[in-house]
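Structures incoming, each one as structure tokens.
Just so it is clear, none of the values below were taken in a lab; they were calculated from the coordinates. Note that the structure is predicted; figures quoted are calculated from it, not measured. Cβ atoms are built from the backbone, for glycine too; each structure is taken alone.
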Structure 1
Amino acid sequence: MTADLPDYYFRVRENGAVVFRLSTENRQRRIEMDEIATVNVKNGNIKPHGDVALSPADLAAINDWLAKRQTLLAAREVDDILRAVDHLNLTTQWAQARASDAELDAVTDALLLAMHDLRTVLVRKKADRLTKPEG
């Protein structure tokens, strides 16, 4: 297993990751995980851990992970929105075909307000895009 280990391990957290340098260069060939940095996916900040001086190889690996992670999260965000469209369609079908009056009473106001808010934002953003000069 140790021959297939990457040089770095990224423990994902809410806004980024804790970065560990992996090593098996010891008598027992145990995996050692040395914390070397934290990285923030939202703003790209990389903070060395303690007195660790990050090498160019460390920074290159962290920046590579950061770029891939940001791309993945952006794709997931779009996928989540497309799933929301599916849920809206399923909700419409439920309301039309299966929902009882009591169930509709429980969700109607919240749904109408959320949909009104979303529609308002989408219409405003579309109008901004249509009136923005090209270039």
Structure 2
Amino acid sequence: MTTVVLQLVGIAFVTAVAVLLVRHTHPEIAVVISIAGGIILLLFGLEAFRGTLSVFEEIAAATGIRAPIVKTLLKMVGIGYLVEFSAGILNDFGQSSLSDKLVFGGKIVILILSVPILQSVLSLVAELIGLIA
């Protein structure tokens, strides 16, 4: 995992230096370099994450948590990261207002995805209360 972090840091610094070198002479190319570096960072991060999916499946099997709940939780985390990444790019473009709206929209989507999980938790609590009473 340390190797992945070092690769991410290296890509980020190379991208930042390239943007700084090109920004004054060709600002439009600097934006493209920045976006390309960000996409490469995202792809490296996703590749590193791919290996941990099996761990989540093992945890779900060991604890008895249903697979759809684990998938929904992973979707929620993925949406959060993707929205944050995209909002950062929008901020780089000087579109902070649009970035804020994207973050708000992402939170709404995460809230909508959380409803079935909340229902499951509430039904489990109701069952436990029924067993105790």
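Given that relative contact order in percent (Cα under 8 Å, 6 or more apart), derived from a single structure, equals 12, which label among 1, 2 identifies that structure?
Going label by label, the one that fits is 1.
When FRET efficiency 1/(1 + (r/R0)^6) of positions 34 and 82 (r between Cβ atoms, R0 = 41 Å, to 0.05) is calculated for each of the structures 1, 2, which structure yields the highest value?
Comparing 1, 2, the top value of FRET efficiency 1/(1 + (r/R0)^6) of positions 34 and 82 (r between Cβ atoms, R0 = 41 Å, to 0.05) belongs to 2.
For the read-out Cα extents along the principal axes in Å, for residues 50-121 alone, a value of 64, 23, 22 was computed from one structure; give its label from 1, 2.
Derived from 1, not from the others.
Given a computed value of -32000 for helix-only ellipticity at 222 nm (-39500 (n - 2.57) for each DSSP H run of 4 or more, over all residues; to 500), which structure among 1, 2 does it belong to? Mind dumping the intermediate values first?
Details: 1: -20000; 2: -32000.
Derived from 2, not from the others.
Using Rg and Dmax of the Cα atoms in Å as the calculated read-out, with 20.3, 74 as its value, let me know the right label among 1, 2.
2
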